[in-house]
Structure I
Amino acid sequence: MIETEEIKNKVCYCGLYCGNCGIYKGRILAMIAADLKELIVAHRFAEWVPEYKKIEFSFNEFQKGLVYFGDKKKGPYCQAPCKEGGGIPFCKIRLCAEEKGIEICFECKKFPCKLFSQFLKKHPEVIEEKKKFKELGTEKWLKLKEGDSRRGYALATGKYYNKSKRKK
């Protein structure tokens, strides 16, 4: 069982949860890329697709891309939560929250501020998360977020990707 402090560390200042990100430690995207590569190899696509289908891209480069995205350590994935240096290094929200000494923007009396408005255009669901956070309290909200993470939830698509459901 993961300790509450470890779960808390996955909460970004903006209110998003690293554990619900498909690129956090490659937890979803790397799995899907590796699965796709496995299917392509199993169907021996490299042997016949480039000639038979006359594709408009380099099949070899495509396969290199799958290897790249399938590698949890070398792919374009955060290896640490936002508060430990992961995420966008020049994030203005992070700088503001650190300056104010708050753990999450939901705690700020000025939430949502002007700085946050651009972010909300891309992530309007954060307002709903704030409501859940206030309603449930920190501990219950964290457990909800970690539960979604364990079930393979990816915020970017709003879908669940769970390897255990796809076992042979």
Structure II
Amino acid sequence: MKRRRKTTKRAVPKTAPPTKISKYHLSLAGEYRVCSELLKRSVYATVTFGNMKGVDVVAVGQNRRAAIVEVKSSQQKNFVTGFYQKYKTEEIEHPTFWVLYSCGGKQDPPVDRFFVLTHEEMAEVQATTNKCEHLSYEQRAQRVKKGVDNVKIEHVVHYEDAWNKIVQYCSEELE
């Protein structure tokens, strides 16, 4: 007579608390998530690669109009932008758009949030954060020689999910 194995109930594992993702992986995750969101809106988007890349994402509309997208990812309540450290004058070549990607934070389950700004909007938000919106662009850049610019989620909430900016820009006819 065969013996039956005694079966034990396996405990269902609890959901693990959100883990901190390495900077490298978080940045890549953000870039791919931005591409995914744009592709869902019929805008071709791709991550750029290389050890000296100056562009995170290139988005191209059906009319072949391209937008350069700077992606900043964070699991905190702020985004390190380095804005005025990198763009010291308005003439310096800059991205068309900025997408700030909040990767869940401490929420369980994690909630992804996206804040979409034009470069000009990002300059104004950064100036307001730095309390120097009354200064000229060049004066703003000179004022922040020490440290690194960053913005908090609370400063960009009204730009949340404003994907239509990129979609519309990429859909316009080339001049």
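Where a number appears in this text, it was derived from the coordinates with a stated rule and is not lab data. Source: prediction; values computed, not measured. Cβ atoms are built from the backbone, for glycine too; each structure is taken alone.
Worth pointing out:
- In this comparison of I, II, the computed figure 24 for relative contact order in percent (Cα under 8 Å, 6 or more apart) is attributed to II.
- Value 37, 18, 14, calculated as semi-axes √(5λ) of the Cα gyration tensor in Å, assigned to which of I, II: I
- Among I, II, structure where helix-only ellipticity at 222 nm (-39500 (n - 2.57) for each DSSP H run of 4 or more, over all residues; to 500) as derived comes to -8000: II
- Which entry (I, II) yields the derived value 0.10 for FRET efficiency 1/(1 + (r/R0)^6) of positions 61 and 125 (r between Cβ atoms, R0 = 25 Å, to 0.05): I
- Of the structures I, II, the one that 15.0 was derived from, the read-out being mean count of other Cβ atoms within 10 Å over residues 69-76: I
- Comparison of I, II - label where FRET efficiency 1/(1 + (r/R0)^6) of positions 29 and 117 (r between Cβ atoms, R0 = 30 Å, to 0.05) is highest: II
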